[in-house]
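Visitor: Some structures are shown below for you to check.
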Structure I
Amino acid sequence: MGNQLLKNLNQGVVWSSEKGKLDKERDKVYIIHQTFMYGTLEDIKNLFEIYSKDEIKDVFVETPLRIYTPPAFNFIKNYVLELGLPLLEESYVKTAL
């Protein structure tokens, strides 16, 4: 059923992959980070139907990707995931160059 839920993914969010070829477990890091950075609030809501909040938090904390803008990183960290721990912003925020 997990891969069936991936059909609700917005292709524009996972733009660098064909969503029909994504696997819920194999591509978890990619799906979570892409949705947080490029998705709408509706896309983020759908993400929580695919993965548990604990799974999403674990991926975000343990496998950072440098794709975020500072406002997006802070919104996800502080409001969506409500993480009460310090994270190294430079592990998540992309540089301008």
Structure II
Amino acid sequence: MMIACPYHGWNFDLAGRLAAARESGEDKKFMGSGLWLKPVQVGFLAGFVFVNLDAGGAAPFSDLTAELAVSIANVIPDLSGYRVREGRDGSPRGFTP
């Protein structure tokens, strides 16, 4: 599995190391240059992905959202069944069951 940037054509492995870069050819110096993605914290809640750029200093996502997750489940118990409704231009317009 890789993390890919469709714009630049760069691919990173799951440890964040540069694994391939479009148009770099076999340039070993470039590929071994130590280009890494910075660590981040990632959390999931109610079908949304949350990213915290402060990977080392912030409290774990689950600690910050435990009460919120319970509140959401009480108000909308079937939230996982909802989908984003798109407008004519493809932009999000709300949620629909």
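Visitor: Just checking, which of I, II has the largest value of volume of the Cα convex hull per residue in Å³?
Guide: Top value of volume of the Cα convex hull per residue in Å³, among I, II, belongs to structure II.
Visitor: Rank structures I, II by distance in nm of label points 7 Å out along Cα→Cβ at positions 23 and 63 and report only the one at the top, that is, the highest.
Guide: With respect to distance in nm of label points 7 Å out along Cα→Cβ at positions 23 and 63, the highest-scoring structure among I, II is II.
Visitor: Output the label of whichever structure in I, II has the greatest value of relative contact order in percent (Cα under 8 Å, 6 or more apart).
Guide: I
Visitor: Supply the structure label, taken from I, II, corresponding to helix-only ellipticity at 222 nm (-39500 (n - 2.57) for each DSSP H run of 4 or more, over all residues; to 500) with the calculated value -11500.
Guide: The correct label is I.
Visitor: Here's another thing I want to ask about it. Just checking, which of I, II has the largest value of distance in nm of label points 7 Å out along Cα→Cβ at positions 55 and 87? Could you put the intermediate results ahead of the total?
Guide: Details: I: 1.8; II: 3.6.
Of structures I, II, the maximum of distance in nm of label points 7 Å out along Cα→Cβ at positions 55 and 87 occurs in II.
Visitor: Thinking of I, II, which structure, once distance in nm of label points 7 Å out along Cα→Cβ at positions 7 and 39 is computed, gives back 2.6?
Guide: Of the options listed, only II reproduces it.
Every number in this text was worked out from the coordinates using simple rules, so none of it is lab data. Note that the coordinates shown come from a computational prediction; the quantities given were computed from them, not determined experimentally. Cβ atoms are built from the backbone, for glycine too; each structure is taken alone.
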